[in-house]
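For reference, the structures are reproduced in the following blocks.
Where a number appears in this text, it was derived from the coordinates with a stated rule and is not lab data. Because the structure is a prediction, the values reported are computed rather than measured. Cβ atoms are built from the backbone, for glycine too; each structure is taken alone.
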Structure I
Amino acid sequence: MDWNAPLDNYCERVAPGLWGEPLNAVSNAGFIIAAFALWWLMRRRSAPASLHTLAALLLLIGLGSLAFHTFANGWSVLLDVGFIALFIHFYVVCFLHWFWGLKWHWAWLGVPAYLVVGQLISLTLGRLVGGGGGQYLPALITMIAFAVALGLHRDPALRPYRKWFGLTAALFAVSLFLRTVDGPVCGQFVIGTHFLWHLCNAGVLFLVAYALLLRWREVNERRTLQ
């Protein structure tokens, strides 16, 4: 495989070159801004390493996607999808720890569980989503599952978060739709819709990370009062 061979995966790109996808490239600023916003929100408190790691991964998503939408080749696409995958899997671990109260060594079992369930969803339902969006369908379904699980949790302090994850899942559904239609609308909308996927996703990832920040503050305050 030639890792430097140019790729043409999105509507906006019409020729090889660093600025063949200007909107798709610049819109990655959304991820970078979201990452620094999270760090700014954590600045006054000694937030745990897990939250700082999520912010760092969010920054790397922006940089990896920027690399892909400028260089547009084999090695840059690995950066693009790789950092997204790391964020998703690590978020599952953080969710199980901070929301479900599992110890870290048990929470890490969420990674193989997500891999298995995600593959089943991708193989059975992923084909229903075009434009390469099927790989993100497990993340959407997981987000909905989080909302349902929190709504049914016996701890009343967790139930309000169901609306947070439900609304974020709705935003991600819109985002996934925008990714899917990038190709089909290309003839009428020559810049495509992939840049909107970036902007919506920056919002989605910021919101789910901020939910963890709020939950950590809640848990930390409880410990302080005990």
Structure II
Amino acid sequence: MTMANEETNVVRALRGLTSESSSVRLRAALAVGTAPDPRCVDELVGRCAVEPDFQVREMLTWALTRHASARTLPPLLGELRSAHAQARSQALHTLSKIGDPLAWPAITAELITDADDDVARSAWRAAVVLVPEGEESALAGVLATQLGRGGRETRLSLSRALIALGDAMTAAVGAATTDPRPGVRRHAIATEKLSRDPDAGFDFALEEAKRIVALGPGGQEE
């Protein structure tokens, strides 16, 4: 393929990423990922911040994973400081898929406790993937501060993140089982139960936790 043809293909793909048709955007992202070109990285990252279609966002992330992390990390890390929640969330999601340990210092407590649930969930997943050996307990301590947060999906996501840390979660989650806030206690107890019996399912573990908290330490309803 000549340089002129390569240039034409890049221009066509980049134009496709901004099409009004989600199917065209999907094909454009697939094309960029199939034939990675570093000239497309900034456009891929920028599109992640505004792309409304979930499937297209997933394809954009896949396309970014097909490029060298030395090229993708700088713009992705820059997105973590964006004022737009989707930009932060999708950048975190992509960093978790790339898995480059150089991204770990950017997974801050501020992101893990971000007010936006989508951002926080993405930060939890990225943190668990990127955490260096020996820092798992410290990460579990930060994650445990979010116990009791949000609705079912957010709580399940946090429980999964904590469980993925293995024994490193034990102290932080155990301490949260005596938290004065009932919602935190229920979530912590459910997380412990789910870690011991993954087949039981989150909903069952949560119902059991509700019963335990309702009975209180003396076996009487609070």
helix-only ellipticity at 222 nm (-39500 (n - 2.57) for each DSSP H run of 4 or more, over all residues; to 500) gets -20500 when computed on, of labels I, II, structure II
Work out percent of Cα pairs over 25 Å apart for each of structures I, II, then name the structure with the largest result.
II
Answer label among I, II for the case where distance in nm of label points 7 Å out along Cα→Cβ at positions 60 and 196, calculated from the coordinates, equals 4.4
II
When relative contact order in percent (Cα under 8 Å, 6 or more apart) is calculated, the result is 24; to which of the structures I, II does this value belong?
I
Please state which of the structures I, II yields 0.50 when FRET efficiency 1/(1 + (r/R0)^6) of positions 52 and 164 (r between Cβ atoms, R0 = 30 Å, to 0.05) is computed from it.
II
